[in-house]
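Below are structures written as structure tokens.
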Structure 1
Amino acid sequence: MNKFLLHTAAKPVLFLLSLAPLAWLVYLVATQGAGANPQEFVIRSTGDWTLRFLCIVLTITPLRTLAKWPALARMRRMAGLFMYFYVVLHLLSYSWFDMGFELADIAKDIAKRPFILVGFAAFVLLTPLAVTSFNRAIKYMGAKRWQTLHKAVYAVAGLAVLHFFWMRAGKNNFAEVAVYAAVLGSLLGWRLWQYAKKRAKSPA
């Protein structure tokens, strides 16, 4: 009963916590607490929160396995959708504040600047994952094909770190990049280790 109540309460709590960064961002902009360049602050903040939610999404499976708490898997979908929510805000912020929603200029910028191209590629890969994150999509596609598609999140992790690395290269500031790379590298490394153990146990 306690586990049921905990699981019932977990989703609304996670939902509110996931909206908290957006609420705080709106508050900072409204109260002129976003610095001298609030547009850049919004773009950077939404990008940072996309990366953080990516880390959360990839942490859930190891945590679920180590804690032996299968119900955590149900939190992954909401966390993944919020990751997509923040990447959409990130893209819209860039398109509005930097490009004025000029599609031709956006297309030229994507083609011209590698870090924009890599970031946009990550967004494109995330879109089918968000669209197929519901039970009907799993039933329609079949569990095996659905799982194969959603492994694209690993490629997204690599593209996200590369996007962040190239974005910070201009200022030669890689401290945060190294932190995210280490976290995401560890989470992907854990999966490779689990895969290797599974292959070692399987009959030849």
Structure 2
Amino acid sequence: MEKKYFVHESSYVDEPCEIGEGTKIWHFSHVMQNSVIGKQCNLGQNVVISPGVQLGDGVKIQNNVSVYTGVICEDGVFLGPSCVFTNVINPRAFVERKHEYRQTLLKKGASVGANATIICGVTIGEYALVGAGAVVTKDVPAYAIVTGAPARLKGYICYCGEKMSFEGDNAQCEYCGKTYTKDENEVVREAQQK
């Protein structure tokens, strides 16, 4: 049976795993057993997908990223070059803690900048943007922009990737026209707009 995805000859794909149609796995990458990779994903050079990782459709992973067991990326997630995940809070070389792995969830459309670090057990909300070099230690709300170490809320970003400003509890993206409402730190895109 012909594979409907591409794997560069220098990469390894362990069995069993699931890889969706149109996905591309580039140089020196390793996809480990029991991982699930959606359709139309792009895994750059030197990417490691650990056992049990789940990637939705259209996920883009740039070079030098290791996605460890416990990480789930929903559809359309972007992982920038050399960003880092963890899966144990208190690692020791001499103490096995595989039973303590914590789930990290990146919701639909979230983006993580280059060299950012995501501490295990957090959820990054839909379409949120983690700035380059940020250290995420707690949940990130939907549409939030977080930067720094530790990462702190710096503003909000539209579905289309443009920064937006709220006037009171409302915002409209100057680029694409989508509108949003905010209740404290929770931002919601108006339902009629897709």
Structure 3
Amino acid sequence: MRTEFLSELIGTFVMVFIGCYSIKAGYSPAIISFSFGFAVFMVILTSRKYSGAHINPAVSIAFSITGELDKKMLMPYLLAQFVGGIIAAYLVGDFGATEFSVNTSTGIGIEILITFILMMSIYFTIFRTDSDLIVAFVVGSVVGCLAFVFGTYTGASMNPARTFGPNLISNSTTVIPIYLISTILGSCIAAFAIKTKSSNN
């Protein structure tokens, strides 16, 4: 459990730190999106063998539903991810908080949709290959593309830990529950869709 905890803490820290630091540095939306995607790519490539490199509470919750993660490991994973995100956000400072630039219902819909797409891309990839390189490339690319397309509207969180840390440090806390519920709902819809498909086969 210690190995998995440290892997998820460090992996989430790296992803949030690199992504939010690119925002702090004032890079273009394309470079910021690439930074998040590349960070995810690198973390999966280097730490998947230790913990699966979820680095996302929504992913861990979905995996606990479909059986890729033992339910007794869920809470340590979530704790590690949130702590990693908070530490990264603290070091970066008041940058990278996610906010809606659209009305709340549209923003919720976007976060549900893109987290669903991300989670389905993870399932479809890991069901077809166990190659760390391929999984890292596909998931990192999906994160980067979704961030580029939808970042303007919601910050393209797709990840409760990615929102919780930066928003907490930036004192933008009122939207945190909305992001947490939206992203977790999106991943859970994907998980139940996969579980239903598996039970029907």
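No value in this document is a laboratory result; all are computed from the given coordinates. Predicted model only: the values in this text are computed from it and were never measured. Cβ atoms are built from the backbone, for glycine too; each structure is taken alone.
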*For distance in nm of label points 7 Å out along Cα→Cβ at positions 62 and 102 computed as 1.9, the structure of 1, 2, 3 it came from*: 3
*asked:* Looking just at mean count of other Cβ atoms within 10 Å over residues 158-165, which of the labels 1, 2, 3 belongs to the structure with the highest value?
replied: 3
*Which structure, out of 1, 2, 3, was relative contact order in percent (Cα under 8 Å, 6 or more apart) calculated from, if the result is 18?*
1
